[in-house]
Every structure is written in C-alpha cells, then in structure tokens.
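Participant: Next up: the structures, one after another.
Nothing in this text is a laboratory measurement; each read-out follows from the coordinates by a stated rule. Predicted model, so just to flag it, every value in this text is computed and none were measured. Cβ atoms are built from the backbone, for glycine too; each structure is taken alone.
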Structure P
Amino acid sequence: MTNIIFSSICNDLKNASKTAGHPFRYFTLATSDINGAPRLRTVVLRDIDDQLNLIVYTDQRSKKITHINEQNKVSLLFMDSKRLIQLSIRARAEIIKDNSTLKKIWDQIPQKSKRDYTTELAPGKEIKDPDEIDFLEDKHFFSAIKIIPRRIEFLRLQRPNHIRVLFKREDDRWNGTYLVP
C-alpha cells in the first residue's frame, strides 16, 4: 500500500510541475538564516526529474540563495485542501551553477516572465512606489535551485482513519513506513 501512495505522490508532483492549477504547483519553502531563524516563502514548482529532484526558479540576489549557501537543509510544505493531503519534505538544496543548464532553462521562460529577474534592485529592497521599479535591458539575475528530497511525509485526513506515511530515501530507493497520524 505504501508503494501506491508513493506512486501517487510522484504523479502529483510531476503533474504540478506542468499544470498551473494543480494544488502542489505553489508550495512553501523554508530555509534558515545564518542565525538559524526560519524563513518561509511561497515558490513555484517548475520541474521534477526521475529521481524526484525538484526545480524552482529565483533571483540570484534573493535571500533564499544566501540561506542555501550558508545552510543547504530546507523544508517544503505542499497542501491540497480539496483532497486533504499534505506533503512535508525535508531536503538538501543546491544552487544550479552550470551556465549551459541555466541558459537552457532561461531560453524556455516566456518573455513576459523574464522581466521578473531583471530588476535593478535586488528582491526585498525598500522602494517608494511599486510602479517605479527599474528594469535592466541587457542583464538578468536568473537562477535555479535543485531540491533533493531525503524524507517525504504524506498525510491524508479522512474518516474513519487518517493515513500518515514517512518515506525515506536510502541509496536512491524510497522506503515507506506508516506512522500514527
């Protein structure tokens, strides 16, 4: 039974990376700053590979890049409120630095979306008016993050019994164990 659940998790994540309205498309990514304080933000699942590694895009000047460079352990939280399914993932994050990989991704991004990575000021900088943001013409700060899951906790709220399963990655194999919800 845990194999069926794991397969459904994989299918959901793959579909979310391709489907704008999927409930797992947007998820919460948690990092820690240098003092260990948690930082949360919503990110978009852009891609997933056969090893279940997830890809998100960001501005290379963002705090999440700084945090991952300082401490690469991250947590992810996905929620499907209609099916009452929650995925909580513990993972390791890597900044993708290969220029050819980044260029390949960049070339596939729609032109209107590329603008998000061309602001003159870094994300989080204070401004007076959101309508007066300056954009650069010939430069961008696009970056991508690869998230390598190590533990996936699945929780489905249902009656008469909730279902909770912990999956652990061990030598590129995933093993599932039921937990008390």
Structure Q
Amino acid sequence: MDFKKWAEVLTNTPKTLSSLFHNLSDEWINANEGENTWNAKEVLAHLIVCEETNWLPRAKIILAGDEQQVFTPINMEAHFQLAENNPVRHLLEQFNDLRSYSIRYLKDCKLREEDLSKTALHPVMGAVTLRQILATWVAHDMTHISQIARIIAKQNKDYVGSFERYLRILK
C-alpha cells in the first residue's frame, strides 16, 4: 500500500461527512447513543482535533528522522468545546481545509517505501512506523464515519419493530 491509495480514502472523508450532515436538523446532529457517548457533531470535532494534533504532526515527526521522538498524547476532551462553540457548517469547512492541507503536504513529500518504514515513539505503543500511522488514519476515518451512521440509525431503534433483527447497525 502506498500513500496514493490511502489518499483516495482520506480525500473522500470530508465529502462523505458533508453528505452525512447535509440538511440534518439539530435533533439528529446532537443525538447520541446514551449516557457517556458522543453525538455526531462531537465525532466531527474529534476528527478535527486529530487532524490538527495527530496524523500530519506525527507523520512530520517520523519524516524528520528522530526515532526517539515521542508523540504528544492526543487530548481526548478537546473536541467537546470545539463542538459546543461552533456550528456544524463551520466544523465541516474547517475539517475540509485541514484535510486538504494534510493530503497536499504528504503528496508533496513524494513518500518512498523507505519513508513508510521510518519510526517514532507512540506514548503507549512504543515504536510505530509511518505506514502504521497512515493505515490507522484511514481506519480511524472509517471508524468514525460508521460511528456517525450508527448514532443516526439508533435514533430510530424504538420504531423499527421486528425489523431490528435485520439491522446490525442497531446492535
């Protein structure tokens, strides 16, 4: 797998999110799956925080070549304030701008196979490669897209009746 393949998915995420959020009322956007769960807007804000502090910053650390550099841990609370203080439209624009920059930056790096094998230190997992960071970035996007879809779908759980057995997303 090379960056061009990963970029195919990563480039589509902002458009996918824009489509998921398009014309949704606040009732859909602010609904969650129960106590201590995130709503769709908070998931979007989390993706922004990760775009700012996780994927590209960590890729830059790895590409700088200091294998002993330890990544800064991600603030898993920062997205709550971001979601609270911004309309969805603004969050979608911000995410699109950040993601576009990240993709352009990495495309300009003209990553080679040896770059993908470079490492730095994750604060919990130890040494990780750029390949792992990029592959995880794609999986992380897909995880949160499916999370948003699940949050929205679960708002109808009480109304689907016997069809629930066919709807794995509601489990």
Structure R
Amino acid sequence: MISTRKHLDYALGYIGLNLLTDARAELALITPDDREEPEVLGVEIELAMARHAWSRVITLAAKVTAATPEDERPWIAWAYALREKQAIGDALDILIIAEEAIQNPSPLVDYNLACYHCLLDDLTEARRRLKRAIAREPDWKTEAATDPDLAALHPARKEPDSRS
C-alpha cells in the first residue's frame, strides 16, 4: 500500500508538470481517513489553484487555515483566489488576518498586500508594503516593476513628443 505522503508527492509532481487529471487521480487514491488532513487539503488547494478553480480554493483554504492558522500558503492562496474573483477588499482582509496568525510571514505577504492596497488606491500603504517586501527579498523589485497590480506605483512613462 502506498502511503498518503507518497500520493501527495506524486500529486504535486503531476501538478508541477501540469498533468492535472493525473494529480486528481492520485489524490483520489488517498484513504478516506486521511482526506481531511490539512496536508492533503493543502495539495488539493494547489490542484485547485492550477485549475483556476477559485471558489474551491477559497473553500479549502478556509478549512486549512482554521486547522493550521500558522501555515502561510493557504492564506496566500485564499487571498489570491479572492483577488482573481475581483474581491480585492476581501483579499486584503484575509491577508491582514493571516499576518496576525503567521508567526513570521514571508515577504510575499507584504508584496501581495502592496498589490491589494495599490488596486484599492491606497498608494501610501502600497508603497510601504512594497518597500518592506523588497527590503527582505530584493528580487521582488524586478517583479514589481512589471506587475500590473502595482501599475499605479510604476513611474509614469513619457510619451515621445510627436511634434518633431
């Protein structure tokens, strides 16, 4: 009998290869006793993210964060799914709650909060959050320069003078 851990590893591998039907089939092989475990639900979240099944992500993430509030990934996925459903204010609220629940949130939390604040036209807080994220993870600066969610923070590009 294959362990639940192995099934999860296989499913994650399939997700990484974009073989989503195979990932779903692998998860279906997990014993019913283990299917509600946060670790299993976490892989279900990853599959739902890959399928852009935003409502499923939200449902699963709510379960996982209730069971393991210190686990950052479900919070990030939940907020992202809300953002994809154009519920930016709700996405912001979820990550603010997450920030309190997670002992040491990664720079991704600040980066995503910068995005959500920017989309909600709170540019002061967006800049503050982005600055914090970049201070901890300098590579975010490159990402931020082209992120459409942060467009309001991008320097205005001058149009060439057409009178010449």
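Participant: Going by relative contact order in percent (Cα under 8 Å, 6 or more apart), which of structures P, Q, R comes out largest?
Facilitator: That would be structure Q.
Participant: Given that mean projected area of the Cα convex hull in nm², for residues 113-152 alone, derived from a single structure, equals 4.6, which label among P, Q, R identifies that structure?
Facilitator: Going label by label, the one that fits is P.
Participant: Here is a further query. Which structure, out of P, Q, R, was distance in nm of label points 7 Å out along Cα→Cβ at positions 65 and 97 calculated from, if the result is 3.4?
Facilitator: It must be structure Q, since only it matches.
Participant: Taking distance in nm of label points 7 Å out along Cα→Cβ at positions 73 and 137 as the quantity of interest, name the structure among P, Q, R where it is greatest.
Facilitator: With respect to distance in nm of label points 7 Å out along Cα→Cβ at positions 73 and 137, the highest-scoring structure among P, Q, R is P.
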